[in-house]
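Before anything else, here is the set of structures, which you'll find just below.
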Structure I
Amino acid sequence: MRCGSRHRQLNLRWAFGLALSAAALVAQERTFPSPRVEPLQEAEGFDDEPTLAQAADGSLYVAWISFRGGAESLQVARYRFDDAGFSRLGGRQIVGGRFTGVLGPKVIAAGDRVWVVYAAEQRGDWDIWAVECSARGCGRPLAVSPGRGADVNPAAAWHNGELWVVWEASRGGARRILAASVAGGRVSPEETVSEAGDSNYGPSIAIDSSGALAVAWHRFADNNYDIYLRRRTRNGSWEPERRLTRAPGLDRHAFLFTRGEELWIAYENAQMERYFTGRTSRRRAIVAEISRRGLESFPEHRSSAHLWERAEAPVAGFDGEGRLWVAYLKPRLPRGGWEVHLAAHNGEKWIGQTPVSRRKGMDRRPALVVGGRRAFLAFQADDLPETWTQDDPAATSQARSRILLAAVDLDRAPAKAVPFRVEPLGEPLEDFEAARLRLHYGEDLPTPVTEYRGRKLRLWFGDLHAHSDISVCNRTADQSIEENFQVRRDINRLDFAAVTDHDYNMVPYLWHRSAKLVRAHEDPERFLTFLGQEWTSSFEIYTPENPHGYYGHRNLIHQDPYFPRWWNAHAG
């Protein structure tokens, strides 16, 4: 599918709002601390999905996915930060190999050590694993979810010697949120957290200072996505789940964090135009306290241009002075990629915001740790082309991605002014046209069945073309591969789907990642996923000048989700 003017028209609308944010940014950078940014290692190969935590001794543990020579691995390293910068104290590989797939690693502080949790594929099955690491090294990984089915998207929290892990699980064609604890080297039986629905995704977990546990996730219900919450009391009982958001649209990507016994959440609110379910027209980052009354936020949250005018993937935390710090992504319009930004609120107002780095990256949530006198971030940055590169395929094939670490001196930030003032959150109220069209098109009608020669035949519906944030043509608006599969399964209620990104935007790692996401999001009883690409040629017929790159634009669909390569129409 060729990229047309509709994509450019859509992005220009965002650019005007961001110009206003940039003016405020320049005015406030004079007093807001500037992050110190250093690369994790040399720019070789492709690194992705960084995560970090700080142990009680002040050392930082960073984990990330590394792709070298066609093989993927999960790496973890320990760092110290001082006036000289970041110093590496040691590291090791947790898991890896040519036939290994890793998704969603998280590092969780646990006193003088940390836990690393992750989803890994072995022999065609995705499971959740946890491994404990300290200054002396890492132990042996424990299987948290050894059952059959795709277990992905883990999150975890630690309290008083016990690690709690939550994850998204495929069971019988449904996506559930499950939980288990790890203590004394033993894993408890899994517990079901989500009480209803077949489409539950992306859990987050937090434990407050009293030991009370909370889990949040997003679910498709009532023709849109909302955030749900369930608490587990100190006596071990689960309270009934609560629906936290009701705005028409896409409320998703929850991130829970605490301040004492207060529970807070950061999440993304997104909108679509008409029935263009493969892309979004607006994304906002929202931060709120979760009280017994519901979500409560700052009176001025709608006028916070840096969060309200196109921001996504927020994470947050409080420092020792009581200031709130929020890290999030801003798109580099119209299609370049994303930058990581940081903002702070002192209880009365936003006291500043700044780009952490002008290096662009992919649509990956940054990692943030706030504690002591500094805040630390880990994020991904790359040199993938920011525009079409068909005339120079090497620009994509030679692209590299690396992990960057940043330190922010909290002593330089303005002091806290007053206790936080919050009021009931005013959720976005725009019309979600996709919900009305979904009902109009009868997406929930029963699947047609007919009799033929004594056999029952069902009519299956699918879509074998969609772009994700890999394709440069509408990169900052298109959904990620994970989001694509979710909306096609739920909003469109398809039975099968493929994401077919432009061949000239692929690199070996992105093809490998696309394939493992296809395998991780398939539910054989409900939703089939296929690995594919868009063969993207500017020529329809053969000519001596273009002996390979012809046939125009075509979808290439692979039956094998482990197919090892793609084809670049320009390169032949």
Structure II
Amino acid sequence: MDVIFQLLFSPLPTPVVISLIVVGVATLFYLNARPSPVRSPADLNRQTLGVKDGARKTAMLEDNNNLMSYRYNDAKTLYEVFQRGIKVSGNGPCLGYRKPGKPYQWLKYKQVSDRAQYLGSGLLHKGLKPNSDTFIGIFAQNRPEWIIGEMACYTYSMVVVPLYDTLGPEALVFIINQAGISMVLCDNQKKAEVLLLNHEKGQTPVLKTVALMDSFSPELIERGKKCGVDIVSMEDLEVMMYSKHRTKQNVNIFFFFFFYNQVQSGATSPFQKWLLNFAAERKYAEVKDGIVRKNSIWDKLIFHKVQESLGGRVRMMVTGAAPISPSVLNFLRAALGCQIFEGYGQTECAAACTFTLPGDATAGHVGVPLPCNFVKLVDVEEMNYFASNGEGEVCIKGTNVFKGYLKDPEKTAEALDKDGWLHTGDIGKWLPSGVLKIIDRKKNIFKLAQGEYIAPEKIENVYVRCGPVAQVFVHGDSLQSSLVAIVVPDADVLPGFAKSLGIQGSIEELCKSTVVKKAIITDMTKLGREAGLKSFEQVKDVHLHPELFTIENGLLTPTLKAKRAELKELFQPQIDKLYADIQ
């Protein structure tokens, strides 16, 4: 008892007293600096509610069976949304842009609105009608002029049609003709030359005007005149119509994987990697409790440079287009100290139909239906997915779902059923908490991890023209950033091809040769480059398989099309090894 009394009431050594004070101050600082947990608008264990026909809605609509059409009465159209942005922001910064290594420059809301109005007036001056039957093509990379062109269309009730060079020349011609696009806003001369070439061949007779964002040569103007296409500057359209507009006034008239890899590769030693991951685990433990902050000890010691690389003031991030790996998402939520949401959808439902909720730190799902739409799963018998098991094709119904494809009633009927449900072609699964997880695809087209669209059959049709190649199966994983392929060599060509490399043997032996494989990859890559494939469309590694895909072995349909699901299942071990070797 005396010993306990002495321990409790004897004077403590000065170092111990100082240590206790430091610990107390640190604890007090931690408690004061620790923000309140993020509150979720719904029970995270019951995030969706069932409605009729097996569909589900967000639990945020528990007391309201009506879907939401708009949030604010003065923002029912995209034009009105932008005008509301001018008022709410007090004409704040709107569009930021910069050159490499230079600081951002900003256009204010009113500047963007004015330029959109001037450009729209210029479009009218070119004879275009201000109605929903007028389609304007935009053939450009992301830049301020893209958004200004888009807003010009909204300002005068025209329809904007994005054009992508990754679609290929045939798709470009089809879209221009299908939509009757007479005016295209284009960023550079190279793309303008593509448009002119198609017109010169008589493939796009509807095209009348190309407006360029960048400077261009006088020769381009002359070339356009010869084939009946007016080449103008987008800036000239704005300036020309600015004067007209002012006269009237006088009379009152939108990383992750790359960023994650960059951070991880910055930790070079085993100890640095351990410390980085340990800090991420400690931060993520807070995230799971709803604590989102940038002022913890781990932020100050480890993550402040990561946060500063994005400016240091990021409050929220959204990921979509392709699934993000749970490990990457969890790490970034910890390292960046901001809320990161994941969404899912497609163009036909105005981009998004599901979104994760604030406070939900779990990964591997795409959240709950938006307040403006229902989601249901329907049976896909051929893939053994059944709605009774909580699995099936994702279908969407709501105010954000499109009315149909332009001048294509057959395709519209394939996408929209008689009850107005949009069939996405994606396979989903309801998790116990009521959130949706995308587990498969019913369509052939897919996206890579960075969100780039991939049409595997287009790529296969290029590679199959390679001399030693007989058949190709291109595979992409939405959690991977590159493509791989299973290649069946041409048994008649391969021996001679290998002999030129100084290698001989049976077909089976040649398929196992690293030298032969590298040579085939080189030829495929060269052919792909000549055919205009983008770098992300080129396969990074292949597995050589000696046996043809046939109807008899179940890898081809009766019409000789590849059975992609069966091919993926058969070659999954080889595919996994290819990705492991790449990494």
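Taking distance in nm of label points 7 Å out along Cα→Cβ at positions 158 and 270 as the criterion, which structure among I, II has the greatest value?
The maximum falls on structure II.
A value of -12000 was computed for helix-only ellipticity at 222 nm (-39500 (n - 2.57) for each DSSP H run of 4 or more, over all residues; to 500); which of I, II is the source structure?
Value -12000 for helix-only ellipticity at 222 nm (-39500 (n - 2.57) for each DSSP H run of 4 or more, over all residues; to 500) corresponds to II out of I, II.
Could you figure out which one of I, II the value 59 for percent of Cα pairs over 33 Å apart was computed from?
Attributed to the structure labelled II.
Using mean count of other Cβ atoms within 10 Å over residues 310-317, single out the structure from I, II with the greatest value.
Numbers: I: 23.0; II: 11.4.
Top value of mean count of other Cβ atoms within 10 Å over residues 310-317, among I, II, belongs to structure I.
When you work out distance in nm of label points 7 Å out along Cα→Cβ at positions 70 and 422 for each of the structures I, II, which one comes out largest?
Across I, II, distance in nm of label points 7 Å out along Cα→Cβ at positions 70 and 422 peaks for I.
If you rank structures I, II by mean count of other Cβ atoms within 10 Å over residues 118-125, which sits at the top with the largest value?
Of structures I, II, the maximum of mean count of other Cβ atoms within 10 Å over residues 118-125 occurs in II.
Determine which structure produced the value 17.9 for mean count of other Cβ atoms within 10 Å over residues 454-461, calculated from the coordinates; the candidates are I, II.
Traced to structure II.
Each value in this text was obtained by applying a stated rule to the coordinates, not by laboratory testing. A quick note: this is a predicted structure, and the numbers were derived from the prediction, not measured. Cβ atoms are built from the backbone, for glycine too; each structure is taken alone.
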